[in-house]
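Below are structures written as structure tokens.
Only the coordinates and a few stated rules stand behind these numbers; no lab work does. Just so we're clear, the structure is a prediction, and the values are computed from it rather than from any experiment. Cβ atoms are built from the backbone, for glycine too; each structure is taken alone.
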Structure P
Amino acid sequence: MVSQIRITARDGTPLLLRPLVPQDERALRDAIESFSKRTRYLRFFTGAQTVPDHIIHRLAGVDGACHLAWAAIDESDGAGKIIGAVHAIREDRDATSAEFAIGLVDQWHSKGISRLLIALLASEALEAGITNFTADVLWDNRPGRLLMKALGATSNGSDVQSVGFRIKLEDTLATLRATKLGPAMDTVLGALDAGSLVTDAA
């Protein structure tokens, strides 16, 4: 499985994509604390000024089996700031379905980072025996619902607040391969195909 990939974002920013680890808790907290009130609401279903410590700790509690996660890190200034992360959390090692979540700092919305991280997470999840993700998206979150549609997700029910989605990972990876998403995605998919441990791309 790929362990890290360096890419260049559309605006020229050098980014490192790698698995999130528990030692990233501080950087993850900093990223979440930088969210705007609306982004925090869409991600956590609450507009509270701060996200509770236990939630941050849970998001950083990656174990490589029941909790998988990937992060995108801005390497432009050496500070190692996390700009986004995706998570898949399942109840036990034998479960084939996992709860999916994604969060990006505001200035990185709509720049293609989500799909790069999702491709990496989906590939790792398949290797771990996970075949599908589930996700709840607020009705207010139109970009989130459009992302689910772009990934080929199907609705599995809704209520007055949110709609539930089911993401079949093999289908999602096939969709990402069939969609021309630019050099960064080509690099990610190429690394996954090659099983490269480390990939650097300009």
Structure Q
Amino acid sequence: MGKIVLGMSVSLDGIAGSSRLDVPEESMAVHEAILGWQFPLRSWQEHQGMPGGEDTEESRMWEADFSRWGAQVVGRRMFDFGYPHWGENPPFRVPVVVNTHRFEPPIEKLGGTTYVFVTGGIEESVRLARELAGDRDVLIAGGVESARQALRAGLVDELALHIAHVVLGRGERFFDAVAVPLKLQPIRTIAGTGATHVSYEVVR
């Protein structure tokens, strides 16, 4: 059975998303600021079907992490924000469980991505993702509220933070409303060009 990994990109001041989804320009600006470290990477560009990119330690890290995932979990807000941009051949290449209050039939896309909508809460979403992943790991990719729910429920085995080299000043802070203390054991630290990448085992 694989691990449950919570992976989040955050700013230096802990911003992991926009608190103003009603302002698309602001949401996109926050999105690009905290995820922009990925875009120059050769591995990331290859998975988008683009040539070129930088062959760096960050790129090799991204590729190694991507190969771990047998399924991913995303929240409804993240899905609604990303779905128009992910297109017919999304970047996931594995089943994606959408943690939501609003049921829909599964949506099949090219490349192995199927969106499955679960209304039973984060525990049920993670349980199904683990089942779909088989022996591979599950990535909880966000958004912020689903990430908090998973931490509060004690579902996370590993926490991976990609800390972008930017201070945003406002937005949705990742660790706000995480009500339980977390004891963490360092696993990996990589100082990249666009972000610093730290991974921890969650000690129970």
Re distance in nm of label points 7 Å out along Cα→Cβ at positions 12 and 92: value 5.4 computed from one entry in P, Q; matching entry is structure P
Origin of the value -8500, where helix-only ellipticity at 222 nm (-39500 (n - 2.57) for each DSSP H run of 4 or more, over all residues; to 500) was derived from one of P, Q:
Q
Which of the displayed structures (P, Q) returns the greatest value of distance in nm of label points 7 Å out along Cα→Cβ at positions 116 and 140 on calculation?
P
Quick one: relative contact order in percent (Cα under 8 Å, 6 or more apart) came out at 31 when computed from one of P, Q, so which one is it?
Q
Source structure (of P, Q) for Cα extents along the principal axes in Å, for residues 100-155 alone, computed value 33, 29, 17
Q
Structure responsible for 18.9, with mean count of other Cβ atoms within 10 Å over residues 36-43 calculated and labels P, Q on offer:
Q
